[in-house]
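Quick note: the coordinates plus some simple rules give every number you see, no bench work behind them. These figures come from a predicted structure and were not determined experimentally. Cβ atoms are built from the backbone, for glycine too; each structure is taken alone.
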Structure P
Amino acid sequence: MALILFNKPYQVMCQFSRHPTRPTLADYIQLPGIYPAGRLDADSEGLMLLTDDGQLQHQISHPERKVIKTYIAQVEGVPDPASLNKLRQPINLGDFTTRPCEAAHIHAPDWLWPREPAIRQRADRPTSWLLIRISEGKNRQVRRMTAAVGLPTLRLIRIAIGAVSLETHPLWPGDWREISINALS
């Protein structure tokens, strides 16, 4: 049974089948029979877990399991206490209402890699960083949540899934390694 950590670069598709215009997981990982346990959209970066065990894949990615996913988001604007409180509460996004989450204003981690291409910078609009922990993972959820409180996401990086973190298992974008299943606990 394999458990693979992968640091997904920006614009890489979370699939092994070829894509007409973008790189996919197959451009980085050539192991037979493994599949992603969860997804990240092409515009997001960071930690993915892959496995060859269907039961483990289900345990990691199924919404009923409520595995905590930790993200850092570079947003346009500076959060105030009211916007952070709104972010922590359930947010009606139209097609679903989010569960409560953890959200905090942070400094950019010193271990963070530069993004290629760099994010857009507007001289008249400051940016800041948020740490967000959610127990669900709907399509573009974190981006939609930050936009709903007036802080559009410019860069989104998943840094942890449960106990597995890029801080404790550092990888450069595009790199992967196999780890012990026990690391999930």
Structure Q
Amino acid sequence: MLKASGYSLFEMLISLILSSLIFMGITSFYIQLQTSMMQYYQKTRLQQAIELGLAGMKKDIRRAGFIANDPKKITAKAIKIDKQGKCIVLRYDSEIRNSWVWDKFTPIKSDVFTYRYKENNIAYKTGAIDCFGTKWENLFDSNEIKVTDFTIKQLPDAISLSVTAELRKNKQINYHITEIIKNENLF
């Protein structure tokens, strides 16, 4: 009698079931890994966008009050924060002209820098002496980032800046930062 070699139908079914279970486990793990990596990337991207957007504001806060060669020429308040803590007006001698320049006809050449929170974004304008008006530039892409909170507080020797934001397409990806910024000229 000849011996038959090979696998039985039962052995083939068991190996097929085990292979399928292993493949499904690997696929599930890969999908979870891919999702985690995408969320990490989105969170990092949001964090970088917020910190880059705030870099100019922090620089302006540090410089507020500066007048080249003669600090006695201060003609207005260097830092003005509105009552709600949603807008800040900063003044400093940006072009070393020995005074603070403000010209309502050419505000872009002024030494007044204003930031405000409006419509879920932080906007910036050169030459604005208050928090109203038009032609503001948003710091963040409104289609990508939604700023849910922006608060500025005057501390005894610094400014507290707090921002909370989220991605518009994925509200679970959010970022909050609070920074204490010491002014180099006033405190």
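Listed values, structure above:
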read-out	value
Among P, Q, which structure scores highest (criterion: FRET efficiency 1/(1 + (r/R0)^6) of positions 127 and 167 (r between Cβ atoms, R0 = 25 Å, to 0.05))	P
Highest-scoring label, criterion being relative contact order in percent (Cα under 8 Å, 6 or more apart), among P, Q	P
Test item: Rg/Rh (Cα atoms, Kirkwood Rh) calculated as 0.96, pick one of P, Q	P
Read-out helix-only ellipticity at 222 nm (-39500 (n - 2.57) for each DSSP H run of 4 or more, over all residues; to 500), computed value -3500, structure in P, Q	P
At a computed 14.6 (mean count of other Cβ atoms within 10 Å over residues 87-94), which of P, Q	P
Highest-scoring label, criterion being mean count of other Cβ atoms within 10 Å over residues 31-38, among P, Q	P
